[in-house]
1. Taking mean count of other Cβ atoms within 10 Å over residues 5-12 for each of P, Q, which is largest?
2. Identify the structure, out of P, Q, from whose coordinates Rg/Rh (Cα atoms, Kirkwood Rh) was calculated to give 1.06.
3. Quick check on the output: 25 is relative contact order in percent (Cα under 8 Å, 6 or more apart), derived from one of P, Q. Which one produced it?
4. Work out which structure the value -25500 belongs to, where helix-only ellipticity at 222 nm (-39500 (n - 2.57) for each DSSP H run of 4 or more, over all residues; to 500) was derived from one of P, Q.
5. In terms of FRET efficiency 1/(1 + (r/R0)^6) of positions 197 and 221 (r between Cβ atoms, R0 = 25 Å, to 0.05), which of structures P, Q is highest?
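Each reported figure results from applying straightforward, stated rules to the coordinates on display, with no laboratory input. Computed from a predicted model, the values in this text were never measured in an experiment. Cβ atoms are built from the backbone, for glycine too; each structure is taken alone.
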Structure P
Amino acid sequence: MLIDSHAHLDMNDFQKDRDDVLERAIQGGIVHIISIGIDLKSSTDALGLARKYAYVSASVGVHPHNADDCDQSDLDRLAKMASAPEIVAWGEIGLDFFRGYSAPEAQSKIFKRQLGIAEDLNLPVIIHDREAHKQVYAIIKKMGKGERKGVIHCFSGNTDLAEAFIDLGYFISIPGTVTYKNAFSVKDVAASIPLERILVETDSPFLAPVPKRGKRNEPFNVTFTAQEIARLRDIPFEEVALQTSENAKALFNLPL
């Protein structure tokens, strides 16, 4: 029993064999998948997939890469879409100062607007944070603490940062990078923070874990991530699977 808390099932990488990919996941013990929106179109497509497959839920949001092209009408349409029962979170939102596909000012503006909308709708947020740890933390700290604030997706910071986010009420999502030989920081985080605050994800089709590294990632592969967390913590795989699934159900209020 595992939940892939972050996958981009709508992407073209899955266009030819999406049904097979999902069947592999379900047969392999994945009980639920969150398909993530990154703009208006992908959010619409993610919702469509969640309506088609009972074991898929969706999120809506505008990724920082797309901040330059986002206007208020897009956010208004996403807010209306978010009332659908299949939508369980707002995201993927945040800051990305590594790629720089959108201006930092636009990223911050759209990020703050979406945090406000999500709060108004009582939806947890899915936060993208790349090379922007201090800025992301400062922005979400102003939103206050809570029990079900959201998740820092594909976490790439250190243990101190993870604990600071947890203190605000956020979960930490561990991706397949935890299986990489030299990923010392994320291994340390996965080994040391409370298991009750960890989610697991694939970020499919990106960041495939060992032994699939270099290939297209898919939801079934979250199994390898959970196995590595169990190894790092010296606990049974089943304990990781059960607790991370309970965490995802609680955060996203999943119908399981």
Structure Q
Amino acid sequence: MLEPIEKFLFDVLSFFYAYVHDYGFAIVLLTVAIRVVLLPLTMKQTKSTYELQRIQPKIKELQEKYKNNKEKLQEETLKFYQENKVNPLGGCLPLILQMPIFFALFRVLGSVSKKIDGKKTLVPGLLLAHIAALPAAEAVVAKRFWIILPDLTSTPQKMFEAGGIVAALPYAILVVMFGLSILVPQLMQPGTDKSQRNIAVYMSLMMLWFGWVSPAGVLVYWVTSSLLQIGQQWILQKAYARKEGAE
């Protein structure tokens, strides 16, 4: 199911690599391109989230009013959403669309489980296989992200096991940024309550472990995407608040 996306991502990375000669920068350019394509959906997501937070006091009033009648609460809440033209699921679409890209990139940079002779076997992903086929000196350069990361295909865990804390330090910083990428956008939402903040904290802690065992190139993609998202979200929230104030 992910194979066509894997092939597409590998082709795009190869295209960018031909110009920048660095797979780390190629991943950054790929991320920017994806964020540009998703920009219309991002705008809808931010607006939907902003509107949800704006009407939150009224939703709480309905919850209090119909706390003993769940069917009536659902009916009135849905009616209120329709009257205010708010889609409570509108903020999920960009994230859902990015998940296949995220997992496909994971497979491109890491190993893929495939059936060979009826047995499941781990084989190198497209980029990993491509780099492995290069001469040793070229492979070392191809895996490197400028002077930041010596190996985009390695995980923070493997770097720590091979070279200790010094070798793993830039990877560990990337893992922390990966965790914060889940937490910060949620905290930026106006009117975020305690339960929502707690969920964001738990999710970010889970992501720390996932990031620890993920190829560094995947983390570069997600952190770059999150930084762009935070910037877009901040600008759009300011624009919506300014528009609402003017009206």
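1. Numbers: P: 23.6; Q: 16.6.
By mean count of other Cβ atoms within 10 Å over residues 5-12, the leading structure of P, Q is P.
2. On the way: P: 0.93; Q: 1.06.
Computing Rg/Rh (Cα atoms, Kirkwood Rh) on every structure in P, Q gives 1.06 only for Q.
3. Values: P: 19; Q: 25.
Derived from Q, not from the others.
4. Details: P: -13000; Q: -25500.
Of the options listed, only Q reproduces it.
5. Numbers: P: 0.65; Q: 0.45.
Once FRET efficiency 1/(1 + (r/R0)^6) of positions 197 and 221 (r between Cβ atoms, R0 = 25 Å, to 0.05) is tallied for P, Q, the winner is P.
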